[in-house]
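Presented below are the structures under discussion, each in the form of structure tokens.
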Structure P
């Protein structure tokens with residue numbers, strides 16, 4: 001699967017960040033890079049990043065910050081969590097639950 005250049009730019013940018021960005025920051029930046037995008041496009045980008053096995057910090061931070069804000073996992077999170085090794089899955093869930 002070949003990701004579009006703007007998606008790679010976005011993912012690289014967020015993978016390099018060290019601040020406390022959230023899924024909303026990711027979605028807003030996507031909108032700046034590609035007009036007319038929505039949160040559906042952001043979710044798709046995160047899903048594609050996970051499938052490629054790249055940008056792990058970005059995938060994790062997007063999903064966990066979304067979970068902390070919305071109170072439940074987004075659809076793609078269930079698929080991604082299901083593909084993680086048990087210890088890593090438990091770590092993600094623990095981190096997401098710390099804000100509750």
Structure Q
């Protein structure tokens with residue numbers, strides 16, 4: 001065995017694919033926790049304190065947009081994702097309009 005081979009086999013790998021996958025999974029769980037915590041805070045402020053928390057809701061929306069844009073630029077999204085995103089946005093707008101109409105009628 002020559003010295004070049006022994007040097008390459010004796011060195012430990014600092015980061016491999018498994019390490020990167022575990023780190024990314026940790027980041028994913030962190031993002032999920034923060035997003036739902038912000039949504040709960042928005043609901044609490046609206047229902048209990050009668051405050052508008054649009055700044056926090058904007059953080060949730062911008063965070064999702066950043067993630068989606070990055071994945072789109074890296075071509076990691078499935079075919080038809082734009083159509084699905086538009087459909088979901090329209091459905092959310094319809095549900096939001098219904099909620100607003102119900103709130104206006106009950107006041």
Structure R
């Protein structure tokens with residue numbers, strides 16, 4: 001449920017801005033955790049499982065429980081998988097001549 005919601009945001013934002021998946025994840029989590037009252041079940045779960053800490057001006061996401069740790073790990077893994085998929089897609093569309101020395 002949460003990965004599906006994030007995947008929609010990731011795909012839309014990547015198309016619009018071209019930013020890296022981890023940057024989009026950070027902005028998405030910050031926007032959810034900065035709201036005082038969660039709007040839906042996805043935001044409620046994120047508020048219950050993930051804490052926001054500020055270390056030296058950089059936001060850091062911490063798990064509040066074991067399931068929060070699994071959630072964060074899954075989100076980070078999804079970001080890595082998405083970046084690898086984008087790279088494979090780009091590489092597949094290249095011709096062999098793109099690798100010739102000039």
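One of P, Q, R was used to compute distance in nm of label points 7 Å out along Cα→Cβ at positions 34 and 66, and the answer was 1.5. Which one was it?
Numbers: P: 1.5; Q: 0.6; R: 3.4.
Derived from P, not from the others.
Quick check on the output: 11.1 is mean projected area of the Cα convex hull in nm², derived from one of P, Q, R. Which one produced it? Please list the in-between numbers first.
On the way: P: 6.2; Q: 11.1; R: 9.0.
Comparing all candidates, it corresponds to Q.
Taken together, the values in this text are just the output of simple stated rules run on the coordinates, not laboratory data. For clarity, every value in this text was computed on a predicted model and none was experimentally measured. Cβ atoms are built from the backbone, for glycine too; each structure is taken alone.
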